[in-house]
1. Looking just at mean count of other Cβ atoms within 10 Å over residues 89-96, which of the labels P, Q belongs to the structure with the highest value?
2. For FRET efficiency 1/(1 + (r/R0)^6) of positions 97 and 241 (r between Cβ atoms, R0 = 25 Å, to 0.05), which of P, Q scores largest?
3. To which of P, Q does the computed value 17.2 (mean projected area of the Cα convex hull in nm²) belong?
4. Using helix-only ellipticity at 222 nm (-39500 (n - 2.57) for each DSSP H run of 4 or more, over all residues; to 500) as the calculated read-out, with -2500 as its value, let me know the right label among P, Q.
Structure P
Amino acid sequence: MRALLIIAVLLLTSAVHSAVVFDTLYIIEDSIEVSTGGKLPYITFNRTTTFSQTNARLILNEGDQLELLVVNLDDIDHEFEVKDQTATYSILAGNQLSISYTFTSAGLFIFRDPMNFPDYSSVGLSGMIVVKNHSHSSFYWNIKEHKSGLNTDVLNGGTVDWSLYYPEFFTINGNSHPNINTDVSARITGNIGDTLILYLANTGQSIHPMHFHGYHVEVLFSSKSPQHVGRMKDSQGIFPSEGVVLQLVPDKVGEYPVHDHNLISTTGANLYPLGMFTTILITP
C-alpha cells in the first residue's frame, strides 16, 4: 500500500509540473548587421512578425508538451525539423503548420530548416529549444559564423560550394564583441557560490572551442558526446549542430574573458576583437 501511495504521489507531482505550452515562430527574411557596420542578407525564426537578428529560443520545463505554430512569411518554401526528432515538415511560402512535441528529458535541442542543408540553416534559420529541470540563473548562446556573399547566393536560390567556406564574421545570438556583453541573456553574471547554467547551440558549420578564463565548468549535457557529462573543463569544444549545457559555480569575484580558441573567431573581417569574445562578471 505504501509503495502504491508513493507512486501515486510521484505521478501527481509529474502531472503538476508538466504543461502544454503554445508558441509561434515566424520565418522572416531581412538582414543582419555585422561588427564592421555592414549588413548581410539573413533569415530567422522570430517570436513576432517583427524581424530580429537573434533567432528565437523556446524555454520549456521537463515533461512539457509544445504546441508549435510555424508561419512562413517568406516568398519561398521552407522546411522545419527539431534535430534528432524523426519528422521533417514542409511549409509552403505564405502558409503555416502546427506541430506537437513532448520533451521528456532536460537538455538543449536545435530546431532548423534542413532544406538543402546546411544552406538555410547557416544563413539564419536555426534556433534552440531549452528544456529545464531547475530554477537556476540561465544564459543562452546561439553561436554561428557568417561569410559575405554566401547568404546572398543561398537566398537567391544559387548553389553554394561549401568546400570553399571561409567565414569572416562570428556571432553569439546574432551579436559580436562588444555587443555580446550588452545581451543580458548571453553575458554570464552572478555571485560567488551561485549555480549558473549556460546553454550553447552551434548552428554554424565550424567547430568552436570556447575557453573560460578564471573558472571551470561542468558538462551537464551534450547531444554529440553524452559520455562527456560530468567532466570539469576550462575549454569546451562544440561541434556543428551540437547542443551543450554547462554549469558554472564561481568561487571568486572578478571579470574574466571567454573567447573562442579558434582565434579567427575572435575577429570580424580580420579585425580583433570583433567576434566571439565576451566576459564573465562575478560579484560578492
Structure Q
Amino acid sequence: MIFCLASFAQQRSTTTTYPYNGLLINPAYAGSLNLLSVIAVHRKQWINVEGAPSLTAFSAHSSFASNRVGIGLFASKASQSITDDYSLYGSYAYKINTPIGILAMGLQGGFNQRTSDYEKLNLLSTDPLMQGAPTRFSPNFGTGIYLANPVYYIGASVPYLLENIILENSELTNSDDQSIEKRHYYLSGGFIYPINDHLKISPGFLLKGQEAIPLSWNANINLIIDEVAYLGINYRNTGDFGILGQVMLNENLRVGYAYDVNTSQINTVSSGSHEIFINYRIKLKNYRKDPQCPVYF
C-alpha cells in the first residue's frame, strides 16, 4: 500500500542570470537603470529529461518623471511535464534620492493562468480525477524595496502575496488535497570592487524563503572586463554549479548565457541546464543623467 500525506515543492522559477534581470524577482527594480531595458530570456532545465522544466520570459522597464518613477512589464511561460503556466505582471516603482543611493519602493500586479493537460499522460486505466485540461486563473500582487548606487545594491521583495489555490478537484473535499501556492521571500545584494583600470569584480547573493521549504541561497561572482564583458561563476545550495556571463555587442545590445550542472544523481541522465538572454537598452527622449544611478546592476 502506497499513500502520500503531503508534499512541498518549489513553485516559482528562478533564473541563473537574475543579476542581469532584477525585475523578475523585485518590482522595485523597475526603472532603476534610468533608460529603457528590454530582455528576453529562455531557460531549459535538465537537458535530456522528458518533461523537465523550461521558462521563457520577456521583461521591459524604464524610468519616467525625471527618474522619480519606474514602470515595468513582464510576461512568461513556465512549462513542466503536462503543465503550462502563463503569467503577465505590471510593475510600478517610486524612487527617492538619498545620500547613499536611490531608494525605490515597488508594487506589481497581474495574474497567472495554469493549464494541466491530463490527456498527455500515459495512464494504464481511466482515472476520473485526471480527465481533460483544467485551467486555473489566479490574480496576484506583490511588493518590494530596492536601494542602489554605482557601488552596491540590496533589495527585498515578496512578489506574490496571495496564496491562491492552483489545483483542486470538485470530487475532493479534504483541503489537504488542494495545491496551494505559498509566498516567496527574496533578499538579494551585490557590490562592485575595482581591481585596476581594466578589471572589476562583483560578488552577489540571493536568499529565497518559502513556508515549509528550507531556506535556499544562491551565490555568484562576476569579473567585469573593460566594461564590456562579464564572466562569472554561480553556486546554489541545492548542489548546482554554473557559469554565467554577458557581452556588450554595442552601446544598446548585449547577450548573455548561463550553464548549470547539478551534482545530484540527476546528472547521470541530464547534461545540465542552459539559459540564454538578449538585452536591448536605449536612452529615451526624457533621459536625464543621475550620478546615483547604478551602472552595473
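1. On the way: P: 13.6; Q: 20.6.
Comparing P, Q by mean count of other Cβ atoms within 10 Å over residues 89-96, the maximum is at Q.
2. Details: P: 0.70; Q: 0.05.
That would be structure P.
3. Values: P: 16.4; Q: 17.2.
Structure of origin is Q.
4. Working: P: -2500; Q: 0.
Of the options listed, only P reproduces it.
Read the figures in this text as sums done on the coordinates, not as results from a lab. Not measured: the values here are computed from a predicted model. Cβ atoms are built from the backbone, for glycine too; each structure is taken alone.
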